[in-house]
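Peer 1: Given below, in the form of structure tokens, are the structures.
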Structure I
Amino acid sequence: MITMIKKGLQTISPHEKIQEIHPVSGGDINKAYYVLTNQHEYFVKLNQQMNIGFFQFEERGLKMIQGTGTINVPNVLGCLEIEGIPMLWLEWIEGKKTYETDALLGERLATLHLADAKGYGLEGESYIGKLPQQNRLMDDWVEYYRDVRLVGQWKRGKASGTMGQTREKRLVKLMERLDEWIPRTPKSCLLHGDLWGGNWMTGPEGVPYLIDPAILFGDHEMELAFTELFGGFSRRFYEAYQSVFPLSPEYEERKELYQLYYLLVHLNMFGESYGPSVDRILRRYVG
């Protein structure tokens, strides 16, 4: 991998000289490295199992979020393939969390969600985690969330064996009634799309940065619901968010419907340990 990184640097910045390379934590999907040159510090991700489209989708998401001017993300410095190995070069971000960091994250995420956006979904190739996520841009949020997001995971579960008969019947029933709880035309928001506690970090002066996006246009409640699913966000974060973009009084009633998608993704990626949570939500809404 180090040889590939050296070749990658020659492509994106041939006049720089590497002074240090060492592996760092990059999650459970990619291999990641810290690279120090005579001019810059880089964070480099590589994945032999994925195609270049995987990192191109991440690059697209980072640049779209950055383009709103609302919240920090790492600068993308290169997205390329060397001898069949895709890699993404990002600026190295490092800093210490301050008391204000959580509130800044909430305020700036809300500002991102308030930025101008149209439609629901996304055009082009996309992923959620390491799973390909079929996508299209639609004008009805219920139809998009049902027909693209939920149906996609339902079909994947049927193919992989995670969708038993009872679970499938309940999921189909829920999808038929989805518009009883979810609005058809909420404000369209650019969403990070995969915002759990490990997908943001602290930069210089305690400024929060979003990382590893899986962008889509959709209801901001979907984003907030996922932040609650696995925890990792403080009360200050939620208070600051709502001071900028208040949540609907109906949010608590439909929150788990948005969490259902992410639980189905985890069920399909990691197995039956997520099945009971899926089943509990299905029973809550359709018995």
Structure II
Amino acid sequence: MLKTKDQRLKTKDQDPKAMVKPLPKRLKESHKGDFGKVFILAGSEGMLGAAVLCSRGALRVGAGLVYLGVPARARDSVNLATPEVIVAGGDSVKDFTNAFQKVDAFALGPGLGWRRTIARDFLFFLSEQKINAPIVLDADGLMAFVNELATLEKLKLNLILTPHPGEMARLLGRTSEEIQKEREKVATSVAKLFGGVVVLKGYQTVVAESSGKVYINQTGNPGMATAGVGDVLTGMIAGLVGQGFSSFEAAVTGVYLHGLAGDLAAKEKGEYGMIASDLIDKIPEAILKLK
């Protein structure tokens, strides 16, 4: 059952922090292995920046280790751009199998471009291996399944989908206008289809769980309508779910912090001048404001 109108309004109008989970205090004896290992498959020729931004998003929310899979010939240049990340280069799933052993979460899709078929192969491989780690599927990873949401359902994976309205429209064979008219209903119905979580991005981003639970975000601003901002969100959600947040908690908290960091960046840079990297730099401050 979908939430009733009254239930949805209550979720929308309450304090945005009410459904947001603060990051837990770290114990003194903690080590990096305690805070999640995330594997990100992202980037292609001309769009390697998406891979860099996504991995930085995961690191900024506290992921202990981030592994980044990029095209083989791009490995060295990406490694220089992201010294905190363990970069693996490859052009097929088998090239990365050693990199994602004992990984706590995956993120697939940002900037894959023509490489989007590797995301499809990757998901089939994870399904065959019966890997239940959460998977954030974004951008070109989603587009590898246009008109094939039923295929995603059959894979029986622990998925968090993060489409913008245009991507959701292509997935469902509908128009963006139709999606925008019933954002909550669409997000919830898709979440129920495969038993996971959907993050339908845009003004007042909707996070929907297959149980019918819905969160409507109240942070963020128009300055965030710029290249790379969605890649950052994908990394943030993966970084949180890798630390032990449930898929819904990671999506809600990631979306809230992402918007709050965007608000902090806009306050400093202005909505016209801010870029995705400015938002990343404000994530630590946004996290502190949750305490």
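Peer 1: For mean count of other Cβ atoms within 10 Å over residues 62-69, the calculated result is 23.5, so let me know which of I, II that is. Each step should come with its number before you reach the end.
Peer 2: On the way: I: 15.9; II: 23.5.
That value comes from structure II.
Peer 1: Name the one structure among I, II that mean count of other Cβ atoms within 10 Å over residues 30-37 of 14.6 was derived from.
Peer 2: On the way: I: 18.0; II: 14.6.
It must be structure II, since only it matches.
Peer 1: Out of I, II, which one gives 20.0 for Kirkwood radius over Cα pairs in Å as computed from the coordinates?
Peer 2: Values: I: 20.0; II: 18.7.
Going through each structure in turn, the value belongs to I.
Peer 1: Another question, if that's okay. Can you say which of I, II returns 2.7 when distance in nm of label points 7 Å out along Cα→Cβ at positions 46 and 278 is computed? Walk me through the numbers on the way to the answer.
Peer 2: On the way: I: 3.5; II: 2.7.
Matching structure: II.
Peer 1: Something else: Which one of I, II has Kirkwood radius over Cα pairs in Å, for residues 70-149 alone, as calculated from the coordinates, equal to 13.4? It would help to have the intermediate numbers written out before the result.
Peer 2: Numbers: I: 16.2; II: 13.4.
Only structure II yields this read-out.
Peer 1: Here is a follow-up. For which of I, II does distance in nm of label points 7 Å out along Cα→Cβ at positions 78 and 102, calculated from the coordinates, equal 3.9?
Peer 2: Details: I: 3.9; II: 2.3.
It must be structure I, since only it matches.
FYI, it's all coordinate maths here, none of it is from the lab. All values derive from a computational prediction rather than experimental measurement. Cβ atoms are built from the backbone, for glycine too; each structure is taken alone.
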